[in-house]
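What follows is a set of structures for review.
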Structure I
Amino acid sequence: MQSVTERNTLRFLTCGSVDDGKSTLIGRLLYDSGNILPDQLAVLASESSRFGTTLGYLDFSLVLDGLIAEREQNITIDVAYRYFSTSRRRFVVADSPGHEQFTRNMVTAASQSELGVVVVDARRGVCSQTRRHLHLLSLLDVRHVILAVSKMDLVFFDEARFRVIEGSFDELARKLRFMSAEVLPVSGRFGDNVVETSARMPWFDGRTLIGCLEDTNVGEPPLTPVRFPIQLVIRAGDDFRGYAGSVAHGALRCGDELIVARTGRPATVARIVTLDGDVAAASSGEAVTLTLDRELDVSRGDVLSKPDSRPSWSTGFGADLVWLDENPLVVGRSYWLKTGAQSVQAIVARIESVIDTSTGTSRICSDLGFNDIGRCWLNLSSGVAHDRYAEVPATGCFILIDQVTNSTAAAGMIRDLSSTALRNVSWHEFQVSKKERLRLANQRPGVVWFTGLPASGKSTIADAVERRLVSMCYRTYVLDGDNLRHGLNRDLGFSPRDRAENIRRVAEVSRILTDAGILVLVALISPMARERQLARELIGTEEFMEVFVDAPLAIAEARDPKGLYRKARQGLIADFTGITAPYELPTNPDLRLDAAGSTVESLASQVIALLTTRGHLLPL
């Protein structure tokens, strides 16, 4: 095993609450260890005066706070990276922001770190943000932590104050099972116990901060499985077919046998190509192009691995989610899940528990709010290659993206590869393709998705359209919202979560029917735009047609064939669309039907015209 002094580089991050002194501490560390050049020091002295330091000392926080906005607000906004070294070790430090709204930046930094320096203000001690950061470090498998109790000069280097904070931290660190955890008192402003021991704290006989960083042995990297996510399939002429990407984990050599995680099909590495020519081997982090000794069914997003360490391939797994969106998580709502070079649709099927970072305990909860950490189960629209985060971080992490705003909603770490229901279940590839089924059906499938208020006429119009299509000898099927709630969706109510799951199930059934070559007519209120977008993405834009049955509320309520509006007005029905629950109008439907001023047959003709224009009623 390598000694500590032989270790090349230690990657660590600093985190903590706002104004706890993280940037000042690291700036002082760089200064006292001789890692600030003379010209940089001159700039630092000038800028210390410019940005408000008038007491005659350097403002070391400016070493890392590189953005003007950060300097003017005296806070860290983005992650600041800095490379430095001592005679014993090289370091990469990531100074992460302390504000709660920038938790995602801290998660990004922690995912690339081997050690975490958590900074607390000696006056405030361990607070909720400290506990949150420690829990995140534990979730992200950062197994070594240092608690730096900063600003000891502001409590007059009081040992009693330090011991109280030390006790709080020790109890929390034991619960989180860090491999190593140290507490040390420091003053970033004056350099006490940063690089040199402090004469003003003779009661502390521990190591300095630089001593801890130099001596902490994070261990040798274990023998790791190969993970090569394919980012691009390159075809250059008739003779070259290469698979470009970066080695995400492990190392590979020419002659290695690899398999496609999705299919298990094997091949041997023939060449490893780089911009500088062919090489014999490639290791984690290197961008290369592989050629194989045979052609395989491989595309962007596939993952290559060794046969004896194949990753899981499934459409569901358990994960810890750090919720980063100010809008809460809605169970059953669709999000984009991005892992490596692959993006698929995913829903959070259930929240098993939420971690209370104040107490370290778990509690049952039905939703996740901003900065909550929850253990969840996710279902995916298609399979992805994945591992447990603790074993292979590169294929064990992912992000969730809101489909409407395109913002990052959550960061996830995979914990459970399968549930009882999905264990040992994999996708079976059948020999008969969709193309062959469509040829037998002699028609082009599609989904006409009728959306609108209750009693707007969706089912009536769908019925008329189906009668016209059947008379023209087309194979069709109507999926009616009320009818489905008598069987497939009888277990669902009308809460936002249940409505989202209702639409997901109908979209899945529609996709199966189109795979069989059938024209599907869906009559479903589907009040929320993002759920209708889910259906479009799940079914496919080429085969999905959104038809807005536009009947004003007054007209729909006047019809009220089932008396539901009347009951909703009387308070007998909760979450009734148009009265006590919202309906989001389609902004760009494929067809808008004026259900207030046209006959049913006229509206049906418009739908038939849409199908004709889109090519669904033309011969194959």
Structure II
Amino acid sequence: MVLRYLSASSILAVVAAQPVLAADVPGPETTITVVASGFAQPIDQTGQSVSVVGLEEIQTLQGPDFARVLTRLPGVSVNRAGGMGAQTSVFVRGANSEQLLVTIDGVRVEDVAAPSGGYDFSNLVSGGVGKVELLRGSNSVVWGANAIGGVIAITSREINGAEGSLEGGSNASWDANGSVGIKREDYALSLDGGFTRTTGIPTRTSDVLPNGFRQWHGALRGRVKLADGLNLVASGRYASSRVGIDSYVWPTGYLNHGEQQSGEQVSGRVGLDYAGKGFSLKGGVSQSSLRRGYEDPTIGAAEYSSYLGRATRVDGAGQVSLPAGFTLDLGGDSEWSHARNFYYSPGPVNDARLSAGYALLSQHGKRVDLSGGVRVNDHSAFGTHWTLGANGSVRLVQDVRLRASYGEGFKAPTLYQLFDPYSGNRALKAETSTSYDVALEKGDRNGRLHGAVTYFHRTSVNLIDYNLSTYAYYNVGRATAEGVEIEGAVRPVEALQLRAAYTYVKSTNETAGNANFGKNLARRPRQMLSVSGDWTTPWAGLAVGGDIRVVGQSYDNAANTVRLGDYVVVGLRASVPVGAHAELFGRIENLNKERYSVVAGYNALGRTVALGIRAKL
């Protein structure tokens, strides 16, 4: 493993040395982000750790697997219990996967009916995605509940014309996606849809039969100008999935091949956005619902259990420019969550309400940007909670800046944890966190030259755990995470892009009196390195690229008795134009045929190959 680390590190050193080649290129283009404050702003005006991935980078990676986009970013580890479509959890800076807030076109998409909440990234494919923003660190002032580890904001693309792609590959995998739309200054309408399927791989290491996956998905996004500065915006998304799973048949304990999990997710938002001289307003109504069902033909029932989670949200925010470079943001929202378990007859219905308001004051100068705010939350079950946050950035020379941020986060108990008739506890408190980071950064990752070194620390308290003696949830946990992120990117010439990101994160259980005190949190590798390069050759527009992903050891359980080994995964990709409106593309993933597990007892994909074509009009 040491030699493999050295090999990957040597590539990182090459990237770090590239500024000599780029000394005479212009400064980086300005990347716009909305995840920092909720309103669009240049990324160099915030002191928070934000990464933005654009459409070009997403399409360069090829294929429907959205998780591959996230593994390029610092602080991110992804755990998938099997092949495509299997449960996929994302950890940011060592935080629990349920402590990551995920939005798609402004809609929160966590599964409110799941025991711990959170979002399963197996439900999301890359088709139709135009932009990904990742904020690392707690930021509940703007985003509210669940933003303990960070926030991922996903935005669908706007398209003018039509394009489609079709690819096939290993494990009888197929992916087809099409987009059509019209985009004008006063209005736009985009429609995207597709189908993904694979026969898959055996989910467990002890199995020999594969578990397949298929998904139909569609998305709609539109806007229309109603008056000067006033736009009506709307979006909607639908995904219907089915994945094979292995489970034990009670009470015999034998493995049952043939059980499937189905999922139907619907989300959408309608709102108004106004941008005037010196102030902006936005507001809307959104809803997200997810129904999960489990089917087992061997027990004589088409569907023996299902769960429905639905959240309806009303939000509004405004930003006004004040004298001396100050801006004031004011906002509020209310969310009504609803969960039902159809395993029981009749199934219990659980509901909760969470309302909040916040204020954020910022000052933007020529060299210094400062921001600070407060949020108050009122939950129908656990009461009132306050969070604070502040960040700042100081430009030292040209595009080199020193930035720092402090944030607090909270995660409300889920409906299951509060109201389950067997294990629920209505006296639960919210999980809370305090985090801070400090960084030295040049440019941003989408410019010609970028480099950043960030130190971060987070403490989480009142973590909710399950008591095996009382069979109920309770507040007991405390955990810390600290580490360093190192990023580098350079485009010495237009045809060549090099990127690297290294993360060291130590995530430990700090619960006093707990048997696992001082031990590593499960499935959080301490070291992760991602290196990538893309080159458009001078030969007929041929583009070639590759990725190396190096992940260190971790443990699969809280007691640290089950070790997960380190691994290195190498990928190659290429594309070539065919005429003026099409291109052929292909890739090899896990070229080195690495055998590894990110969840003990579960397989990961071996070497796979895919070929496809993309066309646009």
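Laboratory data are not the source of any read-out in this text; all were calculated from the coordinates shown. Everything quoted here is computed from the prediction, not taken from an experiment. Cβ atoms are built from the backbone, for glycine too; each structure is taken alone.
Can you spot which of I, II the value 14.4 was calculated from, given it is mean count of other Cβ atoms within 10 Å over residues 174-181? Kindly include the intermediate steps, with their values, before the conclusion.
Values: I: 14.4; II: 19.5.
Comparing all candidates, it corresponds to I.
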Problem set entry | Parent structure of the calculated result -1500, given that helix-only ellipticity at 222 nm (-39500 (n - 2.57) for each DSSP H run of 4 or more, over all residues; to 500) is the read-out and I, II the choices | II
Seminar exercise, completed: Candidates I, II; relative contact order in percent (Cα under 8 Å, 6 or more apart) computed = 13; producing structure is II
For this session: Can you spot which of I, II the value 1.6 was calculated from, given it is distance in nm of label points 7 Å out along Cα→Cβ at positions 134 and 446?
Result: II
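For which of the structures I, II does the calculation of Cα extents along the principal axes in Å return 94, 68, 47? Display every interim value, and only then the final one.
Details: I: 94, 68, 47; II: 70, 55, 51.
Only structure I yields this read-out.
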